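What follows is a set of structures for review.
A short reminder: the numbers here are calculations on the coordinates, not readings from a lab. Just so it is clear, the model here is predicted, and its values are computed rather than measured. Cβ atoms are built from the backbone, for glycine too; each structure is taken alone.
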Structure P
Amino acid sequence: MSQLSPQDLLTQLNWRYATKKFDSSRPIPEETWDALASSLILTPSSFGLQPWHFIVVQNQKIKEELLPHSWGQKQVSDCSHFVVLAAKTKMSEVEIDSFLKRTIEVRGGEIDQLNPYRDIMLGFTNQMDEAAQLQWAKLQTYIALGQLMTSAAVLGIDACPMEGINPSEYDQILGLPEKDLTTSVACALGYRSAGDKYATTPKVRFEMSELLTLL
């Protein structure tokens, strides 16, 4: 298996930035997008439960509908693919059993063998009320966001994570409540515009000694 060198990884992470202006004339190639979509699906999650769903908006009309509920940030309408990361609003026995069924489909075996793991997951989710479950699910979506952004940087795709959005309006436009989903965070993906001055602005980060401790 080929691997990026440490320097190649750092080069790409230094190259990336929160893109402010996208080139709306440049779509992400299908093969590249397929890899980014797979990176989302491959995201790790607590217990493997994947308490999320990813809505990928390419339809320009829907992007324009979302724009007023995104503080007018043009990344929403100008990017190639606009990804809304939604959290599941329910995590009951139904969702857990669905995950266990999928586990057997992929790995084989008998479903009863997974009962001890089922008990552990139920013990975890049942100790939380609905608000706590939702907060947990929303935090999980940020793991997916991080994986998506890093994958994009490695592939030379620009990205802009976006919390400056109105989740309740997004939910209504995208029809999420009836799917037991709610908007958590979003990410615009595409190619930077040549006129984006922030592309060459130096990153501002504290020194490693201030942010990282080795024990």
Structure Q
Amino acid sequence: MTDTTHTPEENLAFLRQLATAGKDAPLMAGPYLIAGGGWFGAASLLQWPPIREWLGLGFGQAMLAWVLAAAGFAIHLALLIRRDRSKVENSANRTINAAWTGVGFSIFAFWLGVAAMAYQRGDGFVMNTISLQVLSVYGIAWTIAAAVTGQGWMKANAFFAMLTVPVLGLFVGTGDEYLIYAIALVLTAVVPGVRLSRQAQRQQG
């Protein structure tokens, strides 16, 4: 056996190679974004009055779509986590996945808080604030993702998500907020999720 001595320049080149490999590793968040945006975007669209009337659904029946979306997303999420459990994450993936995990838990916690407030006050209208909070934290997650990856389109995503919050607030109570929210979820979650999934497929292929 012989000892191999590496020069400082060789060690530095090796570290750079590792950093480049980590930076270029495919991001894994795409399917999760498609699942979340798809399930809840569809549920929101079913609340839009023209769609409700076209399908012959009452308001109470349409509201069940949120429960079905939550159940469907939970099952979908469990399947994705099980599939990806054996995959090795790089630092970019760990950071971005942590950001989106935090987003998910904060949305759930906010939903519980608003539901408790609605029950205590006997006013279900406050539940409309959930969509505003969702898009706000989406903006945070995309800002983090943009900082980690250096991809400019993610900054645009963050800006659009945050810009939609006051616009959506203007329409709350009109019925059209459900359509706006569904479109916003498609544009800030589903479409970017498809883009990330395609990038990952190209890099892996």
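Values for this structure:
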quantity: Which of P, Q yields 3.9 [distance in nm of label points 7 Å out along Cα→Cβ at positions 48 and 192, calculated]; calculated: P
quantity: Answer label among P, Q for the case where volume of the Cα convex hull per residue in Å³, calculated from the coordinates, equals 184; calculated: P
quantity: Read-out distance in nm of label points 7 Å out along Cα→Cβ at positions 32 and 136, computed value 2.2, structure in P, Q; calculated: Q
quantity: Parent structure of the calculated result 10.0, given that mean count of other Cβ atoms within 10 Å over residues 80-87 is the read-out and P, Q the choices; calculated: Q
quantity: Among P, Q, structure where helix-only ellipticity at 222 nm (-39500 (n - 2.57) for each DSSP H run of 4 or more, over all residues; to 500) as derived comes to -13500; calculated: P
quantity: Winner on distance in nm of label points 7 Å out along Cα→Cβ at positions 96 and 112 once structures P, Q are ranked, highest first; calculated: Q
